[in-house]
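J.: Structures are listed in the sections that come next.
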Structure I
């Protein structure tokens, strides 16, 4: 597969090299964590590096913290000053070994990747207490997509981005059927390796139904009660506790993301109702028909991912009967975003711009769409074409 320099992540991670902190890269399987590790390591002396990829057969003998500790200590005593371990969660009690090496060898740099946020955050927090820093790796952004294909940023390349999705390996598969089969296999692998085996799930069919519910409800307001009601109508019986756990498992493996509801008048977040988005909206096309009819929601999903990738907290705004697609916040700065497929007539323009105009504060407000012609600034609200969204973030 063609490789691009993912400078957005390298610029954040490399400054922590040689700092006595464990560097942890988390993200869904196959989003490029291994490639980023290699790019980080490429600027170091190769004779001082130990790289372990737990998905490769040559290290299948490393089953637990005992074997891992022995292997790492032997390498350190001989030559190693930098350690890179890919998919570390596959090693039983890996955190014990990492804690030991970190404490015993303060001059050794440790980089880890993992595909389960709950696994890494909970266990590292328990054992290392502030001794690590984590970086979430997202699927390809539009900028990275254009860099990969050497495309200009315009409506045509953005539509191509929507067609091919955000998962990097899709770009090297020149057959739609291959892409769909590969993506289905990826979901199955995540279910098996990162959820079923990890959490000892028995009702796998319920987990599958919950995931398919989210795939079919991109950008819709949902609650656990509404999910359970829909599943019941399809003959799938469960309870709120189990359902809540399954939702958390899907979030922990980065298959889905959520945007909680934010009351703009009461200035508070409600967690009972939220919108859910996918790591790759292409799942909607793979598992359900009518993908083209969902262009607006796919666009919304991609804008959501970009805001998360840029480090923003993302909420769905609610003010009375009005809804604001996204309220994004970072370092004390807030922005409001409405997303529309096309500003096709006066009614649509009035609705999208009107909702933002009604917000009684002076934070920046934007409407993003796929219109070929820019509407400029209306009542202080800026219209941005999707391929130019970098100007917002």
Structure II
């Protein structure tokens, strides 16, 4: 079988001593994604090769694997220029009119320089077809990679997700709500090589089973870019009701977020997460002003990563649409962040006030109760939760 998939690493090639670790992690992630498929993977420091049966379908799946710059469906041939010509004429789209040849001579033992080889092959294509040369705006670019393990030719290149392989940076805990922002934050974090698990705060009966299933559906979409995601569901009702009874309504959201951060910090230690991740965007709502972030962040020493902090809403929506979470995020099921919302939440909270109001109840016991009753959901499947929404 001469048809195979060639993977270009992109950003991974900037690494030196850690490159093998990055490439091996990428291979592991690909095997996780393609579990059950009949594939064979070989690799070196600049390319990875996958032989399989359903090449086109698998190439499309690989577009969701971080750490891949581009995916190429190519043909492996002998270095003999006649064999290359024959395959080139076979794979070039003859409904097109113009072409150019680009040669990458990675095997320096091959005795024809890249530019000379491109000219020779281009001349033979002109003699044996109706194509014309256009080196500036060709209809087809025929790429020839001459490598130690063979010559690979192709005309199309699929864009990969780029970034780093998931897992190379360790684990983070994503505070996942049912909104637009936090799934995008999770996606961007995965792209930088951080493996994520999700923490969702539910508050039944104030939040519905549909709200929970909506979050699970969002997590399952993110899982297509990772394959390792678990969702940890926090029973938050008692804390939220206590805040409602014991604290001024203007500070309810601020106090609630401080409780969430306390829980996230303790739980991240339990699962071995190095950071907390959320979808906060500066100034988007009252709890996301800089003053609010300072007051809320004061309860944790764990690093908090906010990937969409400097994005505006339209930019976040564009990413959500691209990654497939937007339509689920806008389903009209409220999560605990949107219930008990006061008419006029404080936008510049004072830390001393937060501390004083929290003395009105024993939150340590309530937090411990939450941590002891967290539900863990694994094996996420998008279709499974879409049916429940």
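Please treat every number below as a calculation from the coordinates, not as lab data. Computed from a predicted model, the values in this text were never measured in an experiment. Cβ atoms are built from the backbone, for glycine too; each structure is taken alone.
J.: Given a computed value of 5.7 for mean projected area of the Cα convex hull in nm², for residues 144-191 alone, which structure among I, II does it belong to? Intermediate values should be presented prior to the final figure.
T.: On the way: I: 3.5; II: 5.7.
Going label by label, the one that fits is II.
J.: Given a value of 25, 55, 19, 1 for P(r) over Cα pairs in 20 Å bins from 0, in percent, calculated from one of I, II, which structure does it belong to? Let's see the in-between values first.
T.: Numbers: I: 25, 55, 19, 1; II: 25, 44, 23, 9, 0.
The value was obtained from structure I.
J.: When distance in nm of label points 7 Å out along Cα→Cβ at positions 296 and 344 is compared over structures I, II, which one is greatest?
T.: On the way: I: 0.8; II: 2.2.
Structure II comes out on top.
J.: Then there's this: Looking at structures I, II, which one was distance in nm of label points 7 Å out along Cα→Cβ at positions 152 and 312 calculated from, given that it came out as 2.7?
T.: On the way: I: 2.7; II: 4.1.
The value was obtained from structure I.
J.: Looking just at FRET efficiency 1/(1 + (r/R0)^6) of positions 280 and 360 (r between Cβ atoms, R0 = 41 Å, to 0.05), which of the labels I, II belongs to the structure with the highest value?
T.: Values: I: 0.65; II: 0.95.
That would be structure II.
J.: Related question: Assign the value 13, calculated as relative contact order in percent (Cα under 8 Å, 6 or more apart), to the correct structure from I, II. Walk me through the intermediate numbers first.
T.: Details: I: 13; II: 17.
The structure behind it is I.
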